[in-house]
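The numbers here are math on the coordinates, done by the rules we state, and not lab data. In this text the structure is predicted, and so the values were computed from the model without any measurement. Cβ atoms are built from the backbone, for glycine too; each structure is taken alone.
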Structure I
Amino acid sequence: MSSRRIFAWGNRYLIAYLAFLSAFAPLSTDMFLPALPRMCEALDAGYDLVSLSVSSFLLLFAVSMLFWGPLSDRYGRRPILLTGAGLYVLSSICIALSHDIWTLLFWRSVQAVGSGGVSSMSMAVVKDLLRGKTMEKVITWIQTVTILAPMLAPVAGGGILLFTDWRGVFWLLTLCGLVALAGGLALRETCTHTSSGSVWQSLSRLVVVLRTPGFARPLMLFSAMSMPFMAYLGTSSDIYQSHFGLSPQAFSAFFAFNACASLSGPLLHMAVFRHWPRFYVIAGHLTATCLLGMALLCFGHAAPWTFALLFAPICLCGSAMRPPATVLLMQCVKGDNGAVTSLINSCALLCGSFSMLLSTRSFWPGHITAVGCMACVVAGGALVAWLRMGRRYTA
């Protein structure tokens, strides 16, 4: 990291701040999940309509990053971060004051767009400042926090409901937005060479980045690998409670077990895998995921512990592969840091959202089959593609 002070509070706090920014999406979606039933009653709306505040948020969040990233290459990271944080604070206040579902859904859309501006700047700042092993180490820590956030956010939301109603959750999210805003004011601009031209020319840099040799194919490969875990997120409640007949409390315990496996992935990468050749590390993770997907198809229906023990290594492999994959993609393109990082984040989330939709369809014999097929087929296809790319990524 540059020796000059980037953050007014001191550069040692910068990594913690960037990790906080990267966690905005899980904080904004998972913290109020325990409050959904109360929101239905308070707003006199059905659960399907209220749950749109989650699914629509994820979609708009992913799409908005495709705009914020290139715009930050044109206008700088700090203006985009402040704009996104401002929109987030305003929308969170309006949601907390909402008295009907349509007003809430409108401001949730604004909140998603603002959150995209906040989160997309995290990795862009990292790419501005860091290189090599230092970049990989920082990305590992940031992605560890990103995995930890959805584990802790529902707990925090449930705790808030002990003292107040669902609006209290959004007041807390308002506070999160204010922290992001304050950090943006304390942050000095890290994009030292902004691009010129119109807004549309800035957005066209997405196409330029996608045409960069060696970028688009691994981008699609690594984005697709978010699909098995996101399919699990969309079906885990049904698998554990409907298929295996567990109580909600038992489901929470099994979910926490698999979440801990996800959390251990980046930590294991930092301790062990980052010292090994990247080509073999990624090939190993893909091979293991494919084989574990086959095992799920054969044995995953036997018992809840069988399913959990087979899926835990899939969680670990997926999360352990994210740091080297992110660094590889960042190193493929010189410049256009905002466009690069927005494509990385957005494509993974869009693939994951598609897998959640696909895995819940009725044409599967069961959700365990859906998750197993997703892991086996996606990882198997990704492994073939990765091996065909050759040894150019051995470093």
Structure II
Amino acid sequence: MKRVVITGMGIYSCLGNGLDAVRDSLYNGVSGIVFDQVRKDMGFRSALTAKLEVPELKGVLSRNQRVYMPEQAKYAYVATAEALKNAGIDQDYLDSHEVGLMYGNDSSAEPVYKSIQTMLDKKDTTLVGSGAIFQSMNSTVTMSLSCIFRLKGMNLTVSGACASGSHAIGLGAMLIRNGLQEMVVCGGAQEVNPYAVGSFDGISAFSTRESDPTKASRPFDRDRDGLVPGGGAATVIIESYESAVKRGAPILAEILSYGFSSNGDHISVPNVDGPSRSLQMAIKLAGININEIGYINAHATSTPVGDRNEAKAIYNVFGDACPEVTSTKAMTGHEMWMAGASEVIYSMLMMKNGFIAPNINFENPDEDSAKLNIPAKRIEKKFDTFLSNSFGFGGTNSTLIVRNL
């Protein structure tokens, strides 16, 4: 089995555009959550959302390339361009090697809505436009990235709900481990428009703490009342250790293992057993002692049941030997299909810079979170190994363990 290493990262997040800006936001505990009047005017119970601007790519990409890209593909392009540059990879390298692509995405709501609205209003399907079909497919991100960067290896979208980005990295690592690819561009993207999340609002999944948006996302806090939607895109370049050494790449970290499981239970209510098994599998495959894990980036989205059951699962596995646990969703909101990838990058930035970002808004623990080591303020700490959890609707679970190199 080949070793799998991370050689590049890129991110477009409500915490900032690019690694340096995001690192600073994490260090200072800056929230990216705002109140969006447009959502309130649309009848949303909660008008809270992460704040992102859709990148302007005119002059960067051709019109023909841009017309096929919904907002999340534009986020993914920016993140991937940064990751490739960070990894020291140019277009000549991509043209002469079989580089794979595994990217998490599980919706493309705005193009579907706009296409249907055009058909209903104009009674003419030809007015929908040539780009609509490509923008509206779940595979829209990988279609765009593979064509723009002329990637010739595995080309696959991973739709695993809120674990999509994490599964994409884990599956990409499996391809490399088994010698099927030398390098894979992995990540996750999430659209931020209101059409994508209106149904979540309709089932009362969102926090209604609108009077103070930056205080609304409260993972593990006793008084949490729901999640806040976020989004953007995050990309990591992973490759075999041999490939990285051969091309003199900057080796940032090693992916030790990928654990996964299914709850086999309720479609939207998480349990404790499924996440516990995902954690246990990742630790077993990593071949390490739990005391070697210096930080846990929790999935915790600020929902009453989800946070409680994850806290139970983490304590089931780690007991009193649990390291610091935080959920960066306190600052970003729930980045959904992107989250599993972005949270690897957030954790990497902490590990590389010797700190653990605060679990902001954690003021009062509940019975289960009180058993965990959850810092509400930033901690200066050097650690070499972290574990990142991502769970999703339908009971899909993913756990990644990454070690510094």
So if we calculate FRET efficiency 1/(1 + (r/R0)^6) of positions 122 and 218 (r between Cβ atoms, R0 = 41 Å, to 0.05) for every structure here (I, II), which label has the highest result?
I
Give the label, chosen from I, II, of the structure having the highest value of Cα Rg over 2.2 N^0.38 Å, for residues 130-265 alone.
I
20.0, 64 is what came out when Rg and Dmax of the Cα atoms in Å was calculated for one structure; which of I, II is it?
II
Out of I, II, which one gives -10000 for helix-only ellipticity at 222 nm (-39500 (n - 2.57) for each DSSP H run of 4 or more, over all residues; to 500) as computed from the coordinates?
II
